[in-house]
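> I've put the structures underneath this note.
All of the numbers you see were taken from the coordinates with simple rules; none came from a lab. The structure presented is a predicted model; accordingly, all values stated were derived computationally and were not measured. Cβ atoms are built from the backbone, for glycine too; each structure is taken alone.
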Structure 1
Amino acid sequence: MEIPIYQVDAFANEVFSGNPAAVCPLDNWIDADLMQSIAGENNLSETAFFVPNTDKLRTYELRWFTPVMEVDLCGHATLASAYVIFKFLTPSCDSIRFNTRSGLIEVVRRDELFFLNLPVFIGSEVECPNNLFLGLGAMPTEVIEGPNYVAVFDAEEQVLEIEPNFERLSQLHPRGVIVTAPSHKYDFVSRFFGPSFGVPEDPVTGSAHCMLAPLWSEKLQRKVLRGRQISVRGGNLACEMRGNRVEVGGNAVLFLRGVIQV
């Protein structure tokens, strides 16, 4: 069997930045164990697979796999999948839709950016769990619990200085950990840790902004926000609140394309 593969740097303006994702367009679904094996072999934070929905124009069924498991939502691999469709499969269209485990996600192309319409997740403020404190080695000023934990700090420098204990953070499964703070240059900065998902530190995490955007929108009293994920590779994200949805936008660039033989 031959399967096409693209590797795309998402939320990036040039290669070797942003978050790399593998994208495999399929005509029909293959066995889930095979998709998981391919994702493990790729050893990227996410590998996306999609098939066209023959009943609905410009609609695709989309699934995401880390090296160790299938996940419910991934922003950067959705952006990478949209990039492949817009660039190589249907270059004439400017909007597509994905059916996913997290519902319908629309992606629109505006100039050089791709905007994902994602669900908003509002968490609840909680006491800092012991494994979160020990895993970060610092006490946040605020902790929000939702699909992930969000640890809020006062300064960008505190987020940069965190040296995570991944063994401790893995005990927080099924939640990953987002750390965030206000920024000098942007509205906010963040990092994301998901060791129990096979992703110790994710370079740029679109789905994290389903919690970050509403959090900072409320704090700053602003609907349009600029975020920066300050991993080693780094990436910029444009966010706009739209009720119970958030648009998360960024660029993408192709690193490679080829064929998997299995």
Structure 2
Amino acid sequence: MSWKVKYCDAEGRQVKETLGREPQWDRRKAEAVLRDRLVKVEQRGWRKPAPTTFADYAQTWFERAEAKRQWKPGTVWATRHRLKHINRDLGHMRLAEIRPRDVAAFAETQLRRFAAKTVNVHLNLLHDVLKGAVADELIQSNPVTGVERPKVKRNCWRILQPAEVPVVCKAFSDARALRVFLTFILTGLRRSELRALRWGHFNLVEGTLRVVESKSEEGERLIALPASLVNELMAHYQGSRYRADNDYVFAHPTKGSAWDADSFREHLDAALAKA
């Protein structure tokens, strides 16, 4: 059995809203929702919004969120890319028509294209967009809430032991890749933080590194560098074509662009296999 509510907005226009099916919904829950809707009409003069598709609202939400949250370029690109995948299945639907069953069907379709972790990322973004639609009073509830998420298989990471690190270092055949590895190991930087490193962030005389481009304000920090890493970075500086303060530390050898993570991974895998 499916539960619905019907009422009139502040201008007398009839509103019909489908809540969901049993057992998630029953008469008590439906009556509570109806009371809430009537209070909004009476006290806040709520009016039925004009029909808006998900794609249209998502674009408005994206522009507003980008300005308000001050996203970094990588976040802007990733969010826009994920919205394309969501719009592919839900973009044509009106906001008020999207039901939990539509979200569940979307998740099932996504699982045929992506891993469970990626599907959950898309669902999180969908929830965030529709949360904004609820705040803007374009819909009454978020249909993503309560939808079962795909289970993500937990990775069993193989962590290097301290005694294994020198063995792996000796197995590197590329000096640049070795220095990237040492910087990871001896500083604990995230991949995005290391990729954004510029020479102006280092003080090789004092042996310090200031992380200024992180995922959060809490991630901005000052790190003391061991002498062994300082020596490696000084040798890397002397051999680099890009040594201005604003140049990337691990820049592309000929282009000067940010380092290629895939290229480093190839060297790392080879070193691990050899070790």
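> On distance in nm of label points 7 Å out along Cα→Cβ at positions 84 and 196, which of the structures labelled 1, 2 is highest?
1
> For which of the structures 1, 2 does the calculation of relative contact order in percent (Cα under 8 Å, 6 or more apart) return 12?
Working through the options, I get structure 2.
> So distance in nm of label points 7 Å out along Cα→Cβ at positions 52 and 204, computed for just one structure, reads 5.3; which one of 1, 2 is that?
2
> Taking helix-only ellipticity at 222 nm (-39500 (n - 2.57) for each DSSP H run of 4 or more, over all residues; to 500) from the coordinates of each of 1, 2, which one would give -5500?
That value comes from structure 1.
> Consider the structures 1, 2: one of them gives 1.13 for Rg/Rh (Cα atoms, Kirkwood Rh) as calculated from the coordinates. Say which.
Of the options listed, only 2 reproduces it.
> 1, 2: which one has Rg and Dmax of the Cα atoms in Å, for residues 76-115 alone, as calculated, at 10.8, 29?
The read-out was computed on structure 2.
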